[in-house]
Structure formats: C-alpha cells, structure tokens
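Novice: Below: a set of structures, written as structure tokens.
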Structure 1
Amino acid sequence: MIRKLMETDRPSLESMLNNTVEFSVEEKDVALELIDEALNNVEQDYYNFFVYEKKKTILGYYCIGQRSLTDGVYDLYWIVVESNSQKKGIGKELLQHAENYAEMKKGRWIIIETSSDDKYTKTRNFYLRNYFTQVAEIKDFYSVGDSLIIYGKYLIT
C-alpha cells in the first residue's frame, strides 16, 4: 500500500535513510529536514511524502512537489527503498505512484536531479529503465568531478 506520510512514520524513515550507504551524512540530514518540514507544517504542499507499507512495515518512500513558478513541472526530490527490499519492484511502484500523483495535479513534467558519482550508477540506470531521459548535465556541480545529472519525463495528461 502506498499512502501519505504520518508522524509515526518518522523513525522508520530515519532508520531507512541511515541504512542507505549511498547517501552521505549531509544528504541524510537534508532528507530528514524535508520530512520534518512536512510533518511540522501540515499546511505546506511543496513537499508531498508518500510511503510504501507492507504488513505494517515501511519499505520505501518518495517526496515530490511542484516546482515554483511553473504551471506543471514536478520535482521528485527523494525516492528511497529500504536496502533489503530493493530489486523487488517497490521503487518502480513508488515512481509510478509519483507520476500518477503529478498527472492528477495536472503535471506535465517530472524532473529528477542526481549526482554523476559512481555510487549513483544504479540510481541513474533505474531512471533510464523507467523511461526518464537525461535532459541536462552541469559539470563539476557538487564538486570537481561530480556533476549534476538531470532526468526528465514528459507526462501525457
């Protein structure tokens, strides 16, 4: 089941993030800040979190929001699957849910930003397998040798 984030989900998401070896400490901190922003400010609608739950265990989540100053572009900020549950289709289900969510909100595009670092090769391949295309690359964005890779998918509404 994929459902909206609840306050009681925070410990599970924090544990999931801490067990994700690909994420740096800073990335984990930012992810938790967004979770806390969504939980502590329920009126906001720029960080929309959905969790994948099976048998009362959270196995993944994503965060999506409409990009400011656009009429239908959505940023997929985070998509995370618990390390022991990867390669079971959960990420694909979360991504499809995100696409459906954006379409329901009259979204035209989903944009995903990630790093060119080798530790994100599986992530970049995941986006390509799910019909996202690389729309831009900014060299040496995060640091020398670590570029920003931007993927996009045009949604047919």
Structure 2
Amino acid sequence: MRLIHLPTFWTVVIDFIAWFIIHMGVVLLIIHIPPKSFDPEGGLYRARKWEKNGEIYTRIFKIRKWKGYLPDGSKLLKYGGFPKKRLEEKDDLYFASFLQETCRAELTHWIIMLFGPLFFFWNKPGVGLIMMFYALIENLPLIMTQRYNRIRFKRVLGGGTLSS
C-alpha cells in the first residue's frame, strides 16, 4: 500500500527524478571511498565456485555478445572516474587499480538496487514491482560485467582463487 497518493504524471516525474538522484548520489558517495578499501579477494568481490571461473557468464549469459553495449559510467559522469571498457596501461599499479575499480563499480550497482523498495511509498504496488524490475535489469548486467571482467583479468594475470 502506497503512503503518498499523487496523479500519474507526477508519479512518473518523481520516479525519473528519484532514480537519477539515487544513481548520482550513490556514485558521488562511492567515489569518495579510498581505492585501497576495495579488495578484489574480499567478501563481496571474490570469485565464487558457482561462477565456474567466469564460465557462467559466457555460457549461460552470453556476456561477450552484449557487454560492449553497456555504458561506461566513468565517461558519462565526468567525475574523473576509471574507464573499464579497455585496458589503458600495462603496469602492475594500473592492473591493481583496474581490479579495485571493478569492485567499486560492482558495489555501486548493488547499492543502487537496494533503493528499489523505496518506490513503493508513492507508486501503486504494480508500479513498485516495475521499479524493482527496472533496478534489477539496469544493474545486474553491470554487476555481472564487473565480476566477469575481474575473473577474466585475474586469470590472464595468472592469479585468483575460487571461494565458495
């Protein structure tokens, strides 16, 4: 049951504005976290056995066919972010930064998804579900891409262990 009753036009306007504020707000918060806080072997970010060394992303989700179409937020936001579409350098410091930034991007998208239930406050239940679905379809491909890139990158570098 929604708590706020608004005409449809204003509900749609608020939905667009809310998602924009959520996206930008989360990004602005996350970019202020020091890179050393993002450990590619840490809890949320380490590769899982069920990911089968990235095979789940290539075989089931066919990630290679669509990941190139996803936006790179570092270019869109102009915040001095870390482009992850392709490798820009070839030294150890850059490689470590690349892995950390895949973690930062992944965390950003997990947090954005957590805001989905907020939309039930002013939307009808069906629209609230659509907003939850939007949160999933907009963020899960980006999370999967960060995880796939990190697993693949670590494999190329000859490192990485799989955890449960």
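All of the numbers you see were taken from the coordinates with simple rules; none came from a lab. From a predicted model like this one, the values you see are computed outputs, not experimental measurements. Cβ atoms are built from the backbone, for glycine too; each structure is taken alone.
Novice: From 1, 2, which structure was helix-only ellipticity at 222 nm (-39500 (n - 2.57) for each DSSP H run of 4 or more, over all residues; to 500) = -9500 calculated on?
Specialist: Going label by label, the one that fits is 1.
Novice: Quick check on the output: 24, 17, 12 is semi-axes √(5λ) of the Cα gyration tensor in Å, for residues 42-97 alone, derived from one of 1, 2. Which one produced it?
Specialist: 2
Novice: Additional query: Taking semi-axes √(5λ) of the Cα gyration tensor in Å from the coordinates of each of 1, 2, which one would give 32, 18, 14?
Specialist: Among 1, 2, the structure yielding 32, 18, 14 for semi-axes √(5λ) of the Cα gyration tensor in Å is 2.
Novice: Of the structures labelled 1, 2, one was used to calculate distance in nm of label points 7 Å out along Cα→Cβ at positions 18 and 58, giving 1.4. Name it.
Specialist: Label of the source structure: 1.
Novice: Also: Given that relative contact order in percent (Cα under 8 Å, 6 or more apart), derived from a single structure, equals 18, which label among 1, 2 identifies that structure?
Specialist: The read-out comes from structure 1.
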